[in-house]
Structures are given as structure tokens and as C-alpha cells.
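Every read-out reported here was derived from the displayed coordinates using simple, explicitly stated rules and does not represent laboratory data. Predicted model, so just to flag it, every value in this text is computed and none were measured. Cβ atoms are built from the backbone, for glycine too; each structure is taken alone.
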Structure P
Amino acid sequence: MMLRRTIAIVFGLLVVVLLVLVVRSCLNARAEDALQDYVREANELVRQSNAESRSLFGLLQGAGGQQEAVNIENALNGWRVESSRLVERADDLDAPDEVSTAQRYLTETLALRRDGLAVVADAIPGALADQERRQSTSRVARVMRVFAASDVLYNFRYRPSLEDAVQDEDVATEDPVDSNFLPDPQWLNPSFVADQVAELRAGGAGDQEAAAPGLHGNGIGTVTLGGVALVPGGSTTVPVGDDLSFEVQVANQGENTETDVTVRATLDTGGEPIEASEQLDTIAAGETKTVSIPLRERPPTGENVSVDVEIEPVPAEEQTDNNSATFMVIFTQ
């Protein structure tokens, strides 16, 4: 009798242990499936965000050819709506507790991109129009830092957090998708952004064909830096101050009014050059205007620095010999 009772107890314990193992196995399998589903769905959202980046920067670089302003505006508004939906879908993801931190970073990444796209969609119509062109272009340039911040958050917060969670759970999942919304660091340069927007406004290569008949061209006049006149080919000493700016005279030597005239200053520091630029919205035939170009980076002191100042050629400009000048500057404290 005692033996039977012992056998029954042992058998019962075995059944309980087996049931516990089966239940645990099911729970583990369900947890693995949930984690795999999350990574797969998150990757799909990121792929769509990457597609928005390709479309946006393709447009800003004129990859779609010459387009009407209304078509550009419609495309931007479409991406604005899509980016908002991506954030909503990210919020709705069924994220397991193990990836709750990664989930928060993913949502914040997509929200930054949504907000940046909204700014671009709002600013580009003004940048393409005659009014508030410079201010709108500056807004587009500033928001590039938002896109860069989203890339930092994705690559240095979301991905490591997700990978650590997956590794801790010892679950085989897809790798996180590579994602850099900002395709090139040069988009952080306001001068580069201004050039791209100006090209977009002009319609790219179509500009040359649309140039009015007659002589086109600008020439460079006097150049001062921090109130000190620069001498071409000579060396000039310039004190470094908090509000150091170039003042560049631009003379329209042609027979037509020119628009979107870019004036650029480049400092050869021996390493990464310092660049700054501004645009003249319009300059009439025979008119002379002065362009103020703030120098936002502090130049090196106590050494000769080569400074190139250039007025970019306008459409149909044939003679460009007088568009640029080179100066030597020694910056002092």
C-alpha cells in the first residue's frame, strides 16, 4: 500500500513538472514570437522612413527634374502626412516589456523626422517665392540639425537598446535596419542648403535656357572684413571679434536684373575650410549692392589665412574673370 502511494505521489509530481515545463515552453515561444514580430514591424516602419528621406532629399537636389512649385508643395505635404502616420503606427506597436526602452527611442526618432518634415513643408513654398525667401531658406537649413539628431537617437540609443534586449532574451530576430535620414553631413552646412534651394527654385539646368536676352554678369567690388578693407594679393591684419562679417560689393555689369545671386567666402585654414555665404534676392542692371556675410566660425589667429571671395555666375554669364578675388588675412586676438 505504501509503495503504491509513493508511486502515485511521484507520478503526480512528474505530471505537475511536465505541465509546468509545457506551460513555460509555450510562454517562452509566445515571448519569442512577440519579440520577433516587434522587430519585424519596427524595421518596416524604419524602411518607410528611409524611403521618405530618399524622396525628400531627391527633391531638394532636383532629382525629379524641373517641377512646378505647386507640385513640390504637394509632394512635401504628402510626406508630412506619411511621417505622421509612421509615428502613430509606432505608438501602436505591441512592444514587449523587454524592448520598452527601445520602443520609446524609436517613437522619438520618427517624431523628430515628422517634425522636421513639417518644417520643410512649411518653409519651402516661401523659399521658392519672392517674399521671405531668405528667412524660409534659413528655416530649411536649421531643421537639418533635427534630422541629424534623429539619426543620433536611432543609431546610438534605439539600436543598442534593442540589440541588448534581443541578446539578453537569446532570441533570433532580424537585424535592425540601417537608417540615416540625413544622407550627407554637408546638409548641415547652411551655404550648401541655400545652394540646393536656389537651384530648386531656378529649376536646375532649365535656368540657362530661360535667361533673358542680352548681357548677363556681376563683378566684385570692395571687400571688407570686420570693417577692415581687404587688398587683393596683399596681407591684411583683422582683429577677431564676436560679430565678424564680410561686406562684399556686388556690381551688376550686365543688361538684366539678376536674381538669387550667391556670394561666398571661403577661408583656407590648412584643415577643414571655413565657408560662409549669403544671397542677393535681386540686383538691377547697373546697380551696386553690398552683401553682408557673417563669419560664424572662429578663424585661427596669428597665421596667414587665404580668403577667397566669389560671386557665383548667373545664368548665361559668359565672362567670370571679375567674379572672384583672393586675399591674405592675419587674424589677431
Structure Q
Amino acid sequence: MLLYIVRRVVSAISVVIVTLVVSFALFFLAPTDPAGVICGARCTPERLADIRASLDLDRPPVEQIGLYMKGIVVGRDYSAGGVTRHCSAPCLGYSYTLSQPVTTLIAQALPITLSIIVGGATIYFWVGVLSGTIAAQRRASPLDRITVSTSLLVNSVPYFVVALLVALYATFLPTSEYHPFLKNPFLWASGLLAAWLTLGLTNAASYTRYSRASMIEALGQDFIRTARSKGISERRVVYRHGVRAALTPVVTILGLDIAYQLTNALFTESIFGLPGIGVLTLRAFRLYDLPVLMGGVLVGAVVLVLMNLIVDVAYTFLDPRVRLG
């Protein structure tokens, strides 16, 4: 187990490094001069030179990447307009449009996005698994047909349309705003409730179908028939033995889906007025704030790799048939 985890961690770190290098090359080594785009059409030569120096665009590409990675490990200093600013490790750059280190901006926005994603994932996972399991138990019944039809109908409506309708018409829900969890857990939950319900119930439709298909397959396995032949109650057979086997493919989708929600959170945050990573990245895109864009890409890569690692390790606990080699 330990050796497997070490191998997976090393592989994960290598993926993050490759993503960092490729993203850096796409953003900072583009044919178009990034400093010229940032500065604008009326940029003075002095201002253009200052931006190039502050972003290290006047250095060789290999040295630029090396300085960026050095900042992540030990931090670095940035100079602009004759003013030197220190960026502590892990330093992801300095936003000159917002006059703050990228790590500070991400640290302010990331808890909001994670709160939305985790709360929504909790709803759509358990609602989807429960409804899919019930539909699988009553396969080909009217309840099963209604469940599948409803999930297909919900999935056919674009997510941002549902979010807009909830924001406009669900006036009975608390006003969407973010409060730190440690300061007031009740206000934290009530301010995110609309976003959670929208994200959770729309995505639960997909998990209902995933869980139903996986559960139907699990209920046809030999170990389920053996458990029934021993006289074990149907409820225990389904919810203790069947669900455990059926969760393995669903958890795989959940791990990837949570990472995907980082991008989908852009719609949720924009519509409900929650200043998370999605809104921060969109603002950086409009302002051509390359350090913030790089920071957002790196955070997304780390979350995606981390969720894959968690899913791989969770396999052995969810399904005893899986063994780590």
C-alpha cells in the first residue's frame, strides 16, 4: 500500500510539473508580446519596459520558468516602478492589476469555491446514489421509468439556465453571500444554500443514472445471490453488499467531477455573486492578468491530480475485489 501511494504521489507531482511548464509556455512565451497586450495601445515605452521587467519577459525562456518554479519553492522578490515587493513561498507570481500576490488572491477565493463544490457534491452524490439504488431495485417499474425520464429531462436543460431561474425566482431561499465557516457556520451554510441546491440537484440526475446502471450490474453478481441464499434480509443485501460494490465506478466519476466543477463553478459564482476562483480567473482573463491565470491553472491541475489519487486509494476500501499491485 505504502509503495503504491508513493508511486502515485511521484506520478502526480510529475503531471503537475508538466502542466506548469506547458501552461507557462502558452501564456508567457506566446508570439504576441504579453507586456504589450497588458499595457494597451497607449502604453509608453517606459511602462512597457517596466512590465516586461516585472514579469521577467526580458529574460531567456528557460530562466523565466526556473524563476517561476523557484518562487513556488522558496519565494522571490518582484520589482516594478522602482518598488520591490516580496512574495513568500509558495509564490505564484504578483498581480500588478490588483497589486497583490497571486497566492493571496487565491487564498481569498479558494475557500468560497471549495465550499460550493463540496456542498453541491454532497447533495448530488447521496441523492443520486439513493435514487439510483431505489430505481434499480424496482427495475422496469413505473417508479424506475419516472426516475430515468426525470433525470434525462433535467440533464437536457443547460446548467446556467437552471442557475439563472433559481437566482431569479427562488426568492424564498436565503440571499447568496459568503461568510467564513469558522466565524458563523449557520450564515456560511445559509449563504451558500441556493448554490448548493442548484449544483446538487442538477448534477444528481447524472448520478442517478450512473448509480442505477452500476447497481443493476452489482445485483446480478454471484455474491449477491449467495447472500440472499443465506437468508440475509433484502435491505442488508442491497444497501450493505450491493451498494458497496456499485459505488466503485460512481466514486471514480465523483473524483473527476469534483475537479471539473472548478471550471463549472464559474457559472455558479457569477450568477449567485460569490467571488470564488471562477470569478477571479474570469476577471484575470479580461484584464490579461497572466500571473493570476497561471495560478488558476496550477490550482486546477493540483486539485485534479489530488482527486485522482484519492479515488485510486479509496478503491481498496470500497471494493475488496480490488488489490493494489
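Of the structures labelled P, Q, one was used to calculate helix-only ellipticity at 222 nm (-39500 (n - 2.57) for each DSSP H run of 4 or more, over all residues; to 500), giving -17000. Name it. Intermediate values should be presented prior to the final figure.
Working: P: -17000; Q: -24500.
Of the options listed, only P reproduces it.
Could you tell me which structure in P, Q was used to calculate semi-axes √(5λ) of the Cα gyration tensor in Å, for residues 135-222 alone as 33, 17, 10?
Comparing all candidates, it corresponds to Q.
Can you rank P, Q by distance in nm of label points 7 Å out along Cα→Cβ at positions 167 and 247 and just name the one with the largest value?
P
With relative contact order in percent (Cα under 8 Å, 6 or more apart) derived from the coordinates and found to be 23, which of P, Q does the value describe? Please report the intermediate quantities before stating the final value.
Values: P: 15; Q: 23.
Of the structures listed, the value fits Q.
When P(r) over Cα pairs in 10 Å bins from 0, in percent is calculated, the result is 5, 21, 25, 23, 16, 7, 3, 1, 0; to which of the structures P, Q does this value belong?
Q
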